[in-house]
Each structure stands twice: as structure tokens, then as C-alpha cells.
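Only the coordinates and a few stated rules stand behind these numbers; no lab work does. From a predicted model like this one, the values you see are computed outputs, not experimental measurements. Cβ atoms are built from the backbone, for glycine too; each structure is taken alone.
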Structure 1
Amino acid sequence: EGCLSVPGMRGLVPRFRRLRYRGFDAQRAPIDRTVEGFHARVVQHEVDHLDGILFPQRVRDLRNFGFEDALIDQLTPMPD
């Protein structure tokens, strides 16, 4: 995972593969969605931003966190 708030850094972040979210859009119409895979990962990442959390705070094993150039060969993506 990476983020423009932490440029050049990457890390393996555990995320739920599937999730449901509910709320309202800008016109106050209800939203009720279930998403999975990459979309689920992005929703969780962005909700973390709303909660003041950046992805490095979610990395469990710091051996899997660092500069993209140094990690690219050793990192394998987490399954969706």
C-alpha cells in the first residue's frame, strides 16, 4: 500500500477483503454498498484518513515497510 501523504513509501497493510458501507451522498440520497478487493482496500484507506490514521500506522511488520525502491523486490502483494 502507498499514499501521496507519505511519498515514496510502501508497506503491507492488512485490510478486510470485503466490506459494506452505508451513508448518504451529496444530495442526501442513501448509499448502501458492498465492495471487495481493491475497492474495499481503498475505502478502508480513505476512512483511515478521515480518522487521522496514515497507512504506516497499520503496518504490522516493519520489515515490510520502507522506501519503494528498496522494497520492490521483496514485497509480495497481500491477497484481496
Structure 2
Amino acid sequence: MTVSAPTDKNHRYPIEIVARAVWLYFRFNLSLRDVEEMLLDFGIVVSYETIRRWCRKHGLDYARRIRRKLSLCQAS
């Protein structure tokens, strides 16, 4: 028996996939369907509705971090 990657209790997918989907959505201002298609290119089948739920749950934190990093880069 093999051990699967660690996942959050409430997610079917590994937390790395959730993080990547949310990051793509907020960092590049993509539509949910665009993120769905990009993940499909990597062999990850997930619906845009699931990505929407992930973005609602985790999005504020990711958006804040991205904005903070961008403002630090632009200030220097």
C-alpha cells in the first residue's frame, strides 16, 4: 500500500493543487474556466465550480500575499 500526499481534511485534492489553482486565478486574473483548462493540461480533472469554492475559501489570503509581494517589488 502506498501513502498518498498529505491533504487538508476538507479537500479531495492535495493541498498543492488547491494552492496552485487559487494562485493561478488571482495572480494572472484568469477566469475559472481558464484555470480549469490549465489544470486539465497537467492531467488534473477538476471543475470550475470546485475552483470557485477554493477561491472563496482561500482567496483572500492568497490575494493579500500576492499584492504585498507586488508592492514590495515595485517599491524597490
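Listing for the model above:
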{"item": "Answer label among 1, 2 for the case where mean count of other Cβ atoms within 10 Å over residues 26-33, calculated from the coordinates, equals 13.5", "result": "2"}
{"item": "Top of 1, 2 by distance in nm of label points 7 Å out along Cα→Cβ at positions 34 and 66, largest first", "result": "1"}
{"item": "Distance in nm of label points 7 Å out along Cα→Cβ at positions 18 and 50 - structure with the largest value, from 1, 2", "result": "1"}
{"item": "If helix-only ellipticity at 222 nm (-39500 (n - 2.57) for each DSSP H run of 4 or more, over all residues; to 500) is computed and equals -6000, the structure in 1, 2", "result": "1"}
{"item": "If relative contact order in percent (Cα under 8 Å, 6 or more apart) is computed and equals 39, the structure in 1, 2", "result": "1"}
